[in-house]
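Listed below are the structures to be examined.
Every number in this text was worked out from the coordinates using simple rules, so none of it is lab data. Being a predicted model, the structure only gives us computed values, none of them experimental. Cβ atoms are built from the backbone, for glycine too; each structure is taken alone.
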Structure I
Amino acid sequence: MQQLILKEFFLQRKMFLIYLILPIYGAFQNSIEPFQMAYVCFAICLLMISISLSNEEKNSTEKILVSLPFTRKDIVIAKYISTLFFMAFSLIITFIFFVLPVFVLKENINIPWYAAFIAIFFSVLYAVMILPIKYSEDKRTVTMLGLVMLFPIIGLLGFMCNIFTDERLMLMVFRTSNVLLVVSVLSIGACISYVASMFVAIVSFKKREL
């Protein structure tokens, strides 16, 4: 399992500098806007997931792994665990290169921490939908559906940032203005969806012929 997870990061070793472009650019902004922080964090995570899927298709990684002493269940679980690491990595990079410089150099800067949650929530949502498709369909289908899902998610991400900044909108959408309560409920829902998605992917991959 550990080897499968390390493989994910090894395949992306040449891309790490590219992941720094967006947060470094954001560090030169005069303030930290919620949608900017959310988009930067989400974009890094999305790139890592997309490049991981692309590398596997290009190198026929699944066929190689299946021929090795790894079960299909282990392969899928490792992918889901590594995706969680991608999300954590995107949070760390966003904080170090986007939030920290602005916070240190500027005075009286309000950091919208909920924007990081929104970014991770929609990263989980994207992974929940795309990973089961990856393990049940061909590359063309994954690419097409990935692009179709991307645009609504980006729009919802911006809309969610607006909701969290406006108490009236929060009351309209969530029936409460308690940010902690909303974050807790959404987090539980995201965790349950992620685990359910993993089980669906495992079943789909076991039935798939490579």
Structure II
Amino acid sequence: ADSGGPSMYQRSKGDGEKQVQQSGLQWTMFRPSVVFGPGDRFLNLFAALLRFAPVVPLAGAGCRFQPVHVDDVAQAFVAARFDLATAGKVFELAGPKVYTLRELVQGAGHAIGHPRPVIGLPDGVARLQAAVMGLLPGEPLLSADNIDSMKVDNVAGGALPGLHELGIVPRSLEATLIDALGAAGWRAHLDALRASAHR
């Protein structure tokens, strides 16, 4: 959230935070990094693409994220609800490890048994890709505003309190990735176990 951020998405969140802070209401704010879990529209979207795409052309491949599990975010909401000391504070909710977008896509591919080459796209090509996707029916998978958002890393800065201050130990991506990717991920995991057991 940043009123001076490079994307409309970031600016709108920053403006919204300012309005709440100036409202006179009692508030607690949360700034999660990318949220993952069963049925999410982040890792699961990439997993779906990886099942049939021979290569993955990726905008913002070097952008850094600190994925946080949806259950940890939910626990943070509950913890803050019953702790008056959280009023008037902003919490950054993030997982224990930072990854580039390229690393996240590659990790999803390995988890579902479909590792693919990932090709990072330069900004101009990425914007062309977004323009083409915008012509397709339904919600676009990538927009120019998404590309602008990825000019800034989506990680905890360290200056604000986070999950640990709420008494929550964040789940690691590695420990929960198979669950997050659903049945397809489980099948790939079981196939790998069978292969290692020579069955």
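Taking mean count of other Cβ atoms within 10 Å over residues 37-44 as the measure, the highest value among I, II is held by I.
For mean count of other Cβ atoms within 10 Å over residues 85-92, which of the structures I, II scores highest? When mean count of other Cβ atoms within 10 Å over residues 85-92 is calculated for I, II, structure I comes out on top. Matching task: 0.30 is the computed value of FRET efficiency 1/(1 + (r/R0)^6) of positions 101 and 141 (r between Cβ atoms, R0 = 35 Å, to 0.05). Pick the structure from I, II. The correct label is I.
If we compute FRET efficiency 1/(1 + (r/R0)^6) of positions 21 and 53 (r between Cβ atoms, R0 = 41 Å, to 0.05) for structures I, II, which one ends up with the highest value?
Once FRET efficiency 1/(1 + (r/R0)^6) of positions 21 and 53 (r between Cβ atoms, R0 = 41 Å, to 0.05) is tallied for I, II, the winner is I.
semi-axes √(5λ) of the Cα gyration tensor in Å computed as 31, 24, 13: which structure among I, II? It must be structure II, since only it matches. Computing Cα extents along the principal axes in Å, for residues 13-132 alone across structures I, II gives 52, 31, 21 for structure II. Once FRET efficiency 1/(1 + (r/R0)^6) of positions 77 and 157 (r between Cβ atoms, R0 = 25 Å, to 0.05) is evaluated on every structure in I, II, the highest one turns out to be II. Can you say which of I, II returns -13000 when helix-only ellipticity at 222 nm (-39500 (n - 2.57) for each DSSP H run of 4 or more, over all residues; to 500) is computed? Derived from the structure labelled II. The value 0.90 for FRET efficiency 1/(1 + (r/R0)^6) of positions 69 and 149 (r between Cβ atoms, R0 = 30 Å, to 0.05) was derived from one model only; which of I, II is it? Of the options listed, only II reproduces it.
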